[in-house]
Structure P
Amino acid sequence: MNDDLKILAIDTATDYLSVALLKGDVIVSEITLFAPKKHSEILPEILDFILEKNDMKISDDIIIAISIGPGSYTGLRVGISFVQGLSVSKGLKIVAVDTLRAIAFRFAPNYIPVAVALDARAGGIYAALYDIVGKPSPIIESNVFGLAELSYELSSRDKILFVGNETIYNKMLSEVNGTSLIYAGGPKPSAGMVAKLAIFEVHSGRFLEPELLEPKYLRQFKAGKRKRKPIL
């Protein structure tokens with residue numbers, strides 16, 4: 001264990017906001033709140049609270065870990081912009097962690113693979129399938145699927161833990177063939193798991209320059225058409 005290792009992890013990829021502090025290999029503080037559309041407002045306050053609670057200040061020996069998606073367009077932009085600003089102003093190193101992989105890590109170790117699914121809107125599903133005997137290794141890489149396509153990918157696989165929206169799970173029960181789909185709860189993120197996975201990135205030296213940090217949308221953002229004002 002590296003007692004000098006300090007990782008500040010942030011996850012803004014969903015309607016939840018999660019921030020955690022890891023020292024060595026131990027999560028010493030973690031706060032997760034349901035805060036739709038309030039990430040930019042609450043994130044600085046939570047960060048300051050966690051640092052003050054642990055008698056710490058932002059310094060260049062802290063590594064920032066950020067969950068980069070797939071997930072909410074707005075949420076991801078908030079988290080990534082915040083981390084870029086911290087990195088540039090304080091000289092902090094950055095590592096990136098896949099959002100679905102971090103959610104899957106909550107259930108490790110387990111001999112049953114775990115599928116993580118998030119609503120991607122417009123009929124799409126952000127999903128991936130992981131082997132979680134050790135650290136999560138992708139069996140099916142994170143991508144955007146239709147319901148029928150994802151059901152086909154998860155069929156004929158014995159047992160799978162399913163983590164995701166319960167509505168998606170109920171729809172898939174009648175679509176998946178030859179697989180026992182076990183519902184394991186909603187896709188609540190954990191910055192603590194982001195921090196734990198970040199340890200592997202740090203030891204591998206996979207740091208990112210702030211300008212190269214990009215969200216993993218998987219689907220292009222489509223702005224809504226502006227409505228014309230009626231001519232009076």
Structure Q
Amino acid sequence: MPADRPSTMVQDYLKVIWGAQEWDGGSITTSEIAEMLSVTPSSVSGNLKRLARDGLIEYEPYGAIELSAQGRAEAVRMVRRHRLLETYLVARLGYGWDEVHEEADQLEHSISDRLLARMDADLGHPRTDPHGDPIPAPDGSVARPDAGRLSDLGEGRCGHIARISDRDPGLLRYLDARGIGLGTHLHVDARSEAAGVLAVSWDVEAEHRELDLSLVAAEAMRIAPDEHARG
């Protein structure tokens with residue numbers, strides 16, 4: 001790692017904070033950071049103060065955590081590395097989409113910019129990773145699809161899956177085994193808030209399939225809705 005680059009710890013914190021705000025502009029708490037990075041809340045508080053001191057975030061105890069312009073630039077740089085690595089592992093090395101997150105977490109801190117550029121070119125400069133997350137451009141711009149949570153889609157609506165969170169490898173394997181992936185056209189047949197279930201259907205090679213999907217799982221999926229509901 002170049003001497004002028006932030007430490008691995010700093011990079012991990014910035015990436016987690018940015019990721020929490022990526023899709024919905026939401027905030028993240030110290031306890032959530034602790035859970036995602038497998039550290040104690042007290043150590044998170046201390047490290048956040050350090051990041052604020054170094055001008056990478058804006059933070060007050062018990063207040064919102066916001067990235068500064070400098071912090072955002074470093075976070076997006078790391079996200080670009082992470083998602084390009086995930087894409088390369090799947091496309092060139094035969095990894096499953098459920099296997100690449102932790103591998104990329106390890107590699108993103110050590111790979112050189114030169115090698116990353118070669119991998120990007122070899123892949124044809126992909127715009128999204130294997131889970132549908134946008135890969136930031138070299139200039140830091142991020143082009144997100146117009147896609148909302150599947151869990152928010154109303155009964156009778158349909159659309160194509162644009163993104164599935166990679167936080168739960170078990171969910172990725174579950175969906176893959178049932179023929180659900182990026183681009184799958186799902187229809188919401190019914191929803192039950194009380195049972196926490198979304199009944200969906202889709203077609204795989206002319207075979208019609210149905211599934212009761214938990215709302216928790218549906219929250220991890222982004223869908224680009226069709227303009228009109230299916231009749």
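Where a number appears in this text, it was derived from the coordinates with a stated rule and is not lab data. Fair warning: this is a prediction, and the values are worked out from it, not measured in the lab. Cβ atoms are built from the backbone, for glycine too; each structure is taken alone.
Key figures for this structure:
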item	result
Label whose coordinates, when helix-only ellipticity at 222 nm (-39500 (n - 2.57) for each DSSP H run of 4 or more, over all residues; to 500) is calculated, return -12000 (choices P, Q)	Q
When relative contact order in percent (Cα under 8 Å, 6 or more apart) is computed for each of P, Q, the largest belongs to	P
Identity of the structure behind 25.6 (criterion: mean count of other Cβ atoms within 10 Å over residues 13-20, calculated), options P, Q	P
Read-out mean count of other Cβ atoms within 10 Å over residues 141-148, computed value 13.0, structure in P, Q	Q
Origin of the value 0.85, where FRET efficiency 1/(1 + (r/R0)^6) of positions 37 and 213 (r between Cβ atoms, R0 = 30 Å, to 0.05) was derived from one of P, Q	P
Ranking P, Q by distance in nm of label points 7 Å out along Cα→Cβ at positions 53 and 157, the structure that comes out highest	Q
semi-axes √(5λ) of the Cα gyration tensor in Å derived as 33, 22, 15 - corresponding label from P, Q	Q
Top of P, Q by Cα Rg over 2.2 N^0.38 Å, for residues 21-108 alone, largest first	Q
